[in-house]
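What follows draws every value from the coordinates through simple rules; no lab data is involved. Here the structure is a predicted model, which is why all the values come from computation and not from measurement. Cβ atoms are built from the backbone, for glycine too; each structure is taken alone.
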Structure I
Amino acid sequence: MRIATIHRYPVKGMSPERLERVALSPGQGLPHDRAFALAHGSTRFDPAAPAWMDKDNFLMLKRNERLAALETAYDPASGILTVKREGKPVARGHLGQSIGRATLEQFFAAWLKGEIRGAPRLVQAEGHVFMDIPEPTITLINAASVADLERVVGRRLDPLRFRANLLIDGAEPWAEFAWTGRKLRLGAGVAVEVLDRIERCAAINVEPGTGKRDLQIPKALQSGFGHVDFGIYLRVVAGGDVAEGDAVEVLPL
């Protein structure tokens, strides 16, 4: 087995960024993954005392599918987030500066007019990640499981629909579900523990790049396989660099 692709999602609910290589640290997710979120105006997130909050407090594809029609690019060195629509820049701002955040917030308010509770706010806190579960994790999906789900759905599925950090190939379909509680070696020395399966919501019904809600994948999972799970959560236990093409090995018990 090997890592086929690596992606991070700097802003929760927004587009991915592909990485050829990434450094992983114990107990942390990918650097800059889900580091920012667009909160509803009614959301009470305190950056001085950040705590995990349910995803319903933030803009997300489950309810705001038009986000998928936008492309975002974040430059950690400059702090600039650029938003594009059909390849053309439509908004740009520094996420570490109030004027930059305000510019971006005004764009998203106009883009999602009528879909949000109050004026949206771009939020962040040092060391905090906006994951769907309380613990910082890495998510993994299996290309063979995607292919088997395609058989049930009856059409090709872009793996990016599942918003995973790692896509692996070379495994049997659904083999990843048997790894819960096991450890995997990624590349030469990174070790991760498999925590649990990922329970899926309506976000995966949205087609990447178009913002169209074109499928009913949780229903297809339930009817075809008896569950709504797809992919697994990983906790990093030994850090290091991983790259596309690196081997993935299930370690002995």
Structure II
Amino acid sequence: MKTVAVIPARYASSRLPGKPLLRETGRCLIQHVCEQVAAARGIDAVFVATDDERIASAVASFGGRAILTRADHPSGTDRICEALERIDGDDDQIVLNVQGDEPEIEPAALEALIGRMRAEPGLNVATLAAPFPEELDPADPSAVKVVLDARGRALYFSRARIPHPRDPEPDDPVARPLLHLGVYAYRRGFLRRFASWPPGVLERIEKLEQLRLLERGEPIAVVRVERASVGIDTPQDYARFVARWRARESHEASRP
């Protein structure tokens, strides 16, 4: 398998327990994610890495592939690394890390991420960013910002507003922040090394795992997409997703 997607999904969630199994659309949330990921060209296989039998059973019920992992992993990255022990592949294999709460991730965005990795064989990590949506406040610390260099690689990620516009021009595009989307592509061999590194100082301060890479001098390519997908973190997020999904279904049903 040249390219695999592994979706970490756990049952526990402080704001929305059992999130992957919510099914007001008639499909559980994790099924929506798997279907979006599987629709991307260039992905040879999709797996769900979970610590919960209920999630594994739900994945099996719609024909997906789940791998049960330990429950004590500190991050989705560690969970993926354990899952990879049961997935065939060499060190150059591209591994996509797509969060289990991204039911509207654009397949085209994943294709662009894979394309960037294939175009740069020496690149170990790539991720996504998008222009900041109008409905999001750049000052919100839960919305992670990223600034890029001239080659499209990350200079820094932060929960704070970056760049800080001291004297901004009203329409200066440089002063507009980019929203980081938590989707990654890794070389398999590098991912194992990354997971073995202890957290860095900046990572501990900002609580952002990707800063561990920058602190060690590892470049992260950032692929810009036109719009951000909306992750599901709260009951309100899920209710809005269900409303959007029903509106799309209604529109499709009304087409001649």
Across I, II, FRET efficiency 1/(1 + (r/R0)^6) of positions 43 and 243 (r between Cβ atoms, R0 = 25 Å, to 0.05) reaches its greatest value in structure II
Value 2.6, calculated as distance in nm of label points 7 Å out along Cα→Cβ at positions 3 and 203 from one of I, II, is from structure II
Distance in nm of label points 7 Å out along Cα→Cβ at positions 35 and 75 gets 1.4 when computed on, of labels I, II, structure I
Across I, II, relative contact order in percent (Cα under 8 Å, 6 or more apart) reaches its greatest value in structure I
Taking distance in nm of label points 7 Å out along Cα→Cβ at positions 67 and 115 for each of I, II, the highest value is that of structure II
Matching 8.6 (mean projected area of the Cα convex hull in nm², for residues 99-178 alone, computed) against labels I, II points to structure I
Computing mean count of other Cβ atoms within 10 Å over residues 11-18 for each of I, II, the value 12.1 comes from structure II
Matching -4000 (helix-only ellipticity at 222 nm (-39500 (n - 2.57) for each DSSP H run of 4 or more, over all residues; to 500), computed) against labels I, II points to structure I
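For which of I, II does mean count of other Cβ atoms within 10 Å over residues 19-26, calculated from the coordinates, equal 15.0?
Answer for the origin of the read-out: I.
Can you tell which of I, II yields 17.4 when mean count of other Cβ atoms within 10 Å over residues 123-130 is derived from it? Working shown, then result.
Details: I: 17.4; II: 22.4.
The read-out was computed on structure I.
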